[in-house]
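Taken together, the values in this text are just the output of simple stated rules run on the coordinates, not laboratory data. Computed from a predicted model, the values in this text were never measured in an experiment. Cβ atoms are built from the backbone, for glycine too; each structure is taken alone.
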Structure I
Amino acid sequence: MASLDEIRATRLAKLQHLQKLGINPYPATSNRTNSCREAAARFEESKTMTLAGRILSLRPQGKIIFFDFSDGTGRFQALLKKNEPLSDESFELFEKAFDIGDFVEIKGTLFLTKQNEKTILAKDVRMLAKSLLPLPEKWHGLSDVEERFRKRYLDILSNPEVKERFLERSKIISLIRQFYLNNGYIEVDLPYLQPLAGGATAAPFTTHHNALNIDFYLPIAQELYLKELLVGGFEKVFEIGKRFRNEGIDTSHNPEFTMLESNEAYADAKSQRDFTEELFKFVVKNLFGKLEFEYQGQTINLEPGFKVMKYPDVTDEEYKKKIRPTLIQPTFIVDYPVSFNPFAKRKEDNSELIDRFQLVIGGIELVNAFSELNNPIEQKERYLEEDKKAAKGEKEISPSDLEYLEAMEYGMPPNGGIGIGIDRLVMLLTNVKNIKEVILFPTLKSRQ
């Protein structure tokens, strides 16, 4: 069996052969008239079309060659016949210089084979991009997990279910955005270079701007900017974007992840719980056509309404290890100690607790939300507590933000905030247990 280097050398020789003949192996323009999906859907025998795509398989049979190709919209079959109508020269060039993995353009007429398969009979075949490396194992799949994540392009090519998962991810995000827009929210763009890493308790990533000679931080959260917009007169705002937390990597954590954050003036934790439940039902119903789905052998049912459970009187570590994994059906966890979040309002009937909830489904923490603290005096006191933690060496704190405090002093309406981990939600709705399976290019350890 030829080595990878030998295969590459052979393909380079084929590329050079094309160039010697005056053929550009990487032309800038394609003359494609229809996609493979369109050709299949609008099939009409003897109709002339120009299709294009990557060669997936080759089946030479003497003076004829069948091959399958795909342009990303679907798979189609082509037939080359020597001198009928393809010229001898073109047929021989295809035999000599074209390989599985090459992108080609096929101009010809549509017909049905004896096996009733939709096919294009080529009058002309043109190289669009010569591949120099072979596709994995003749399309039997790329099985090495680490290699799949490093070479996601091959993973998508080799494993159709992976491509489908990321199409589902796109649909999920679109449905979330649609729900927010339908409910009167506006989508905003917020800065990714920030003078302070605030809005959550997490260790940030640091970067440096040379011209200003200032350190900046990548966002761990965008909550503070969203609330400043409420001070400025916006009522309902949200952002879907990247967040960066300098933390460990495991099956539910990636240092770079996607999050939705929203804030609504005159809302509180209870109204945001209702909003969250309606959002999840909207997404699930539009995704599956019903309010239930399967996750890791369990049937998740959103129909009865979400349960509400008080945060148990245990340590956070015990809760995460022993209790959270057992919460399979949708469950809102409420009534957290004040120390758990510096931005959440205290409960009016118990000042030791904050008006916060988290949503757990399938044992996965998906949502963090609360009635937002809008009292600048208390916010300053909370910040001082965070600063004391930092002085003792704790890294996952939210430092005092004087500019945010100043904005609060101009008057901030009561409001409710929501944070949704998009990657974890996609894990749940596509039935996978590893967050790397739903991030196109996850953070990986260097090979060196």
Structure II
Amino acid sequence: MTDTEELKRKAEQPAKDAMKLHPFYKGKIGITAKCCIRDFTDFAIWYTPGVAAPCMAIHENIEEVFKHTNKSNFVAVISDGTRVLGLGDIGPEAGLPVMEGKAILFKYLGGVDAFPICLDTKDPDEIINISLALQPTFGGINLEDISQPKCFKVLDTLREKARIPVWHDDQQGTAAVTLAGLINALKIVGKKIEDVKIVSFGAGAANIAIFRIIIAAGATPGNIIMCDSKGTLHKERDDLKEKFKEKWHFCQTTNKNQLKAEPSEAIKGADVLIALSKPGPDTIKKEWISSMADDAIVFTCANPTPEIWPWEAKEAGARIVATGRSDFPNQVNNSLGFPGIFRGTLDVMATTITDEMCIAAAYEIAKCAEDKGFHEDYLVPTMDEWDLYPREAVAVGLKAIEQGVARLKYTPEELYQIAETIIKHSRDEINCLQENEFIQMPPDDLV
């Protein structure tokens, strides 16, 4: 078997294992108790009649809900199943395995108690109203896999109206982690963010948020060219003016030379290519990569399969290649962002998650890798570097405090201690369940 064949075999293996292990466990999350149950008399404390006392305390002062319940650590993972991974509109039931997976990542990486909530509606107003109605239970809302353009309306409206932090991971989460990877990639090739030509392959929710954040972090708008299925975004794209206000904004602010062309032409001479579009392979051609500038940086992050295999991009001349997959080097994946970002947000009881909080997370993610010796195949930490998450939580919490959106104020040392304790407890709990066989290991003949 050649090296390329072995890489392809490894790339296909997770899907094969998933089809065996999902039925084995019949889901990835459940509910476990936090309180002690010494004997049956304790139910008089946890339920009636004792529970009436904290109920009335909350009734008299609604902020007491954070003291007497787990609200401050509950996050709702809400989706309508209209844009699940790279699979498209497959429906809420088919999206449930993804939302359960999101919840287990929240728990293990960030110590966050997340619940999948898949909605049987595609109406953005209904999604908004349901999300607002869930606020009494949850400390935050993570929107997931909602198609554009309605995802923008849902996020913007909820950020305006909700009393709790709401974010769309496909937008802000992807943007934060991509920026982190770009920060270190540019350091390695010796280029500055304000000088490089950056091309977007795809102009969906993820890339729109990525480029909003990248510009906020110092990229020059005129040096950016965004491409959708009809070609480059430019000031004469009247087809976008009414229907896609977010795209229309970039038509007005990027592409200083007003290039009107297909993506293959726009990519020529680019220093950076960022793709979150149609899953590959072969969505992006090797010859397009060959036309880029020296020391080219290529992020091909479509799920479940990148737009071009990383080894093919390298063969075509790219110096640094990142994907969204954990089985390849340089996983630029939301799992490095949302657990720590929400951990920091919840720990200070922030009322929102600002773009500046996301940028603070991006710089801390990049710094974590730099501190450990970043290189061409190690732009950002991997999920198993657990210290990333409390560090990220500190950066996010401090930025929330600085911006005046935090209910609680802590020192950096206090924030780290809080996050470290919660995350460690969560991991120890899962490990304990495994060691005592409450979570069973799959039999050898299954995988």
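Looking across I, II, the calculation of helix-only ellipticity at 222 nm (-39500 (n - 2.57) for each DSSP H run of 4 or more, over all residues; to 500) that yields -14000 traces back to II.
Computing FRET efficiency 1/(1 + (r/R0)^6) of positions 128 and 232 (r between Cβ atoms, R0 = 35 Å, to 0.05) across structures I, II gives 0.60 for structure II.
For which of the structures I, II does the calculation of Cα extents along the principal axes in Å, for residues 192-255 alone return 38, 37, 18? It must be structure I, since only it matches. One of I, II was used to compute Cα extents along the principal axes in Å, and the result was 87, 55, 43. Which label is that? Working through the options, I get structure I.
Between structures I, II, the calculation of mean count of other Cβ atoms within 10 Å over residues 160-167 yields its largest number for II. Matching task: 1.23 is the computed value of Cα Rg over 2.2 N^0.38 Å, for residues 368-415 alone. Pick the structure from I, II. It was calculated from structure I. Source structure of the calculated read-out (log10 I(q)/I(0) by the Debye sum over Cα atoms at q = 0.11, 0.12, 0.18 Å⁻¹, for residues 80-327 alone, -0.60, -0.71, -1.42) within I, II: II.
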